[in-house]
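Enquirer: Heads up, there are several structures right after this.
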Structure I
Amino acid sequence: MSLKHPDRVPSMSQFSFGFMNQQLKGSGITPMELWLDAEKYAEALLILRNRFDFDGILVSVHGHDPNWRNKIKKTEIINGYQQAFFDDRTEIYVDDDLPVGTFFENREKNIEDPNILSYIPKKLNYISASKNCYSFICEDDPYRIFRILEKKIKGRYSIHAEVSSSLDYLLDLLGYENALMAMILHPDTCKAILQKFVNGIVKMAKGLCTQNIDAVKISSPFAGMDFISPEFYREFELPYLTQIVKAINDSGKFSYIHTCGSINDRLEMMHESGASGLECLDPPPIGNVELEDAFNRIGNSMFIKGNVDSVNTLLFGDDEKIHTDILKRIRIGMKNKGFILSTACSIAPKVPEGRVKILTDMAKTFGYYTKH
């Protein structure tokens, strides 16, 4: 991440919760515990880090409530999955994806509501993981997960935290379709919402940076070509993303952007944010970024984490394709600065264990910069 050559190419891929649950079958850690329990989540991250010998750990959610079990009114089994009932919602903990949440009252707000800004808390107490799927932050001890991990690993591996972008929160507040329409019909109100959200995200990022971590990932999955144009990226994403990046960089940590899908037309704009690095860079057919082209365009001043196709290569590819694709990326990365070998986006839930192990095995075989 410092844009220097280490001894070898680092290997670190992001675990999707679906992949974690698939890999943890038989461990005694349930999907409910993985999502709600800090100790179990830390245990799971360490089990899988050791299994795949990754050089770093991404902590996607933080702020687990130590008393989460007391918040559950009752549980049921629905189609073989645990369902929990809370005061305001139910959650079903499936084994191949994020929890499926259903709120008793609609959370989406109307852009024309004159009180729209009042719905945004000054201090964000939730992470919008997906539609109706939230990780709520316990303010009594929001950083416990990092202390648990640090006590276990004692600095041996890189630890990364995560925040969501203001665009993510806007889409969640208004609903995805309504938010995209609102950017056209009510741009000034959208910008006011984005700014109020970014104020809260900056506070969250600064708090995370007080912990013994190395980097903060800024997740903005809906900022690619399939959702907004380059013009809208510059107007509704870049100014707010830049504020989050600055807060992280000023805190002495590395910042990097995670945007899924096709981003070839906005690599330079992402670079303008000042972020230390960029991940995903989904290759064709799931995206449109070629690794060598990305290094040529932005690699002199941003580290790049990617970009093995988790679906078409690791899940559906044969052994020859897997080895060829990974080796190609290692060789391209080694010609440049700041390369971390990784799947493009998160590891797809059904990717077999043995295929993920190939990433680090190949980094150790072909990724040394000097003889060892």
Structure II
Amino acid sequence: MPEQITPLSVLYLLLHGAGTAVAVVLCLYLLLCRGKAIAPNITPPARLRRWAAALFGVMALAHVWWILFYTYSDDTSSVIYGLLVAIDCMALPPVFVGTLLHMLQDRRRPLWPIFVVMTPCAVIAVLQTALPDIDLTTPNMIYGLVIAVAFIIYMVVAVRQYGRWLRDNYANLEHKEVWLSLTLLIGLMILLLSFEYTDNYVMSTIAHLIGFPLAGLLLWRVETLESLTPAPSPKGEGSEYPQNGDSTAELSTPLANRRGAGGEARIGQLLAKHCEDTQLYLNPDLTLTQLSEAVGVNRYYISQYFTSQGTSYYAYIHDLRIRYFVARYRELAAAHKPIVAQQLAQESGYHSYSTFSTAFKQRMHKSVAAWMREEVLT
């Protein structure tokens, strides 16, 4: 602590205390509160809630041990200081990384690599106190920055892969996408690096101020992210379509005989019969798994079929929904009945009008309003 108390140091202590209190409250809320205050109709992943709670808990503890250290000692060359830095390195990054990775629900990702890459940081922090004559701070900072940049790159790639997985399995992407996690990642990374690599009140105060909206953003993302079921692994090459149902018998020939145009045409016929004719696609929460069960074909082979047709499950369902919207609009217009685009979009299988308007523009190459004006003139 400084020998003289200044307004900036007082502000810093107040923010430090407030940050600790907020972290404790959020940790307890995520662990103990069963009701969801932000999005009561959404069930977020339980593991993600626990990891976010762990992150807030570790941040609260870090606030406590650092304020105690600077209250009773200001010796940054002491062994205690080195140990606290080492604990920071081995506690904060893993729970931080674990929280972000658990937002990606397509598959489990190992966390042991983060412990491996952070171990040198912890070792260098301890060595710095044991060997004060050797400056190891700069190498440690450079190593930490390299790790941060590498993880940001990894997350960008992982989020892109996750986005492709979503579109291969879900027609409704609301409350499922995690691009916002990249903003959260960069913000939290700056926050952690500010605490680790700065040693003045101005930067620490700014870091604390940044921390409050980031904590709110993290809580919002955790509460509004819908829990999903990862896709099962594909069956073996020689397996039959394993689904139960009336249509399974229609595809009882070996897989090898279904790989040609005839097999693809048969899957197309089953999709037309069990999805298009029955208007199953109007179910706003329809997933590829549900579609495969209705059709009686393994979801893996349906995905292969969409790929062979140059499309995806997501695009297939939205094409049908937009086609339905257009047909219903023209039907209502011909009957001179009132038309409300929002209601018709909901009837077409959309929870959100913004999702509908985006899908509509991608396929019709014009906005809903512009298309409706043209329809009136024709």
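Every read-out reported here was derived from the displayed coordinates using simple, explicitly stated rules and does not represent laboratory data. Note that the coordinates shown come from a computational prediction; the quantities given were computed from them, not determined experimentally. Cβ atoms are built from the backbone, for glycine too; each structure is taken alone.
Enquirer: Taking relative contact order in percent (Cα under 8 Å, 6 or more apart) as the quantity of interest, name the structure among I, II where it is greatest.
Expert: Greatest value across I, II: structure I.
Enquirer: Oh, and also: For helix-only ellipticity at 222 nm (-39500 (n - 2.57) for each DSSP H run of 4 or more, over all residues; to 500), the calculated result is -11500, so let me know which of I, II that is.
Expert: I
Enquirer: Then there's this: Of the structures labelled I, II, which one yields 4, 19, 22, 19, 15, 11, 7, 2, 0 when P(r) over Cα pairs in 10 Å bins from 0, in percent is computed from its coordinates?
Expert: The value was obtained from structure II.
Enquirer: Taking distance in nm of label points 7 Å out along Cα→Cβ at positions 158 and 278 as the quantity of interest, name the structure among I, II where it is greatest.
Expert: By distance in nm of label points 7 Å out along Cα→Cβ at positions 158 and 278, the leading structure of I, II is II.
Enquirer: Comparing I, II, where is Cα Rg over 2.2 N^0.38 Å, for residues 86-285 alone highest?
Expert: If we compare Cα Rg over 2.2 N^0.38 Å, for residues 86-285 alone over I, II, the biggest value is for II.
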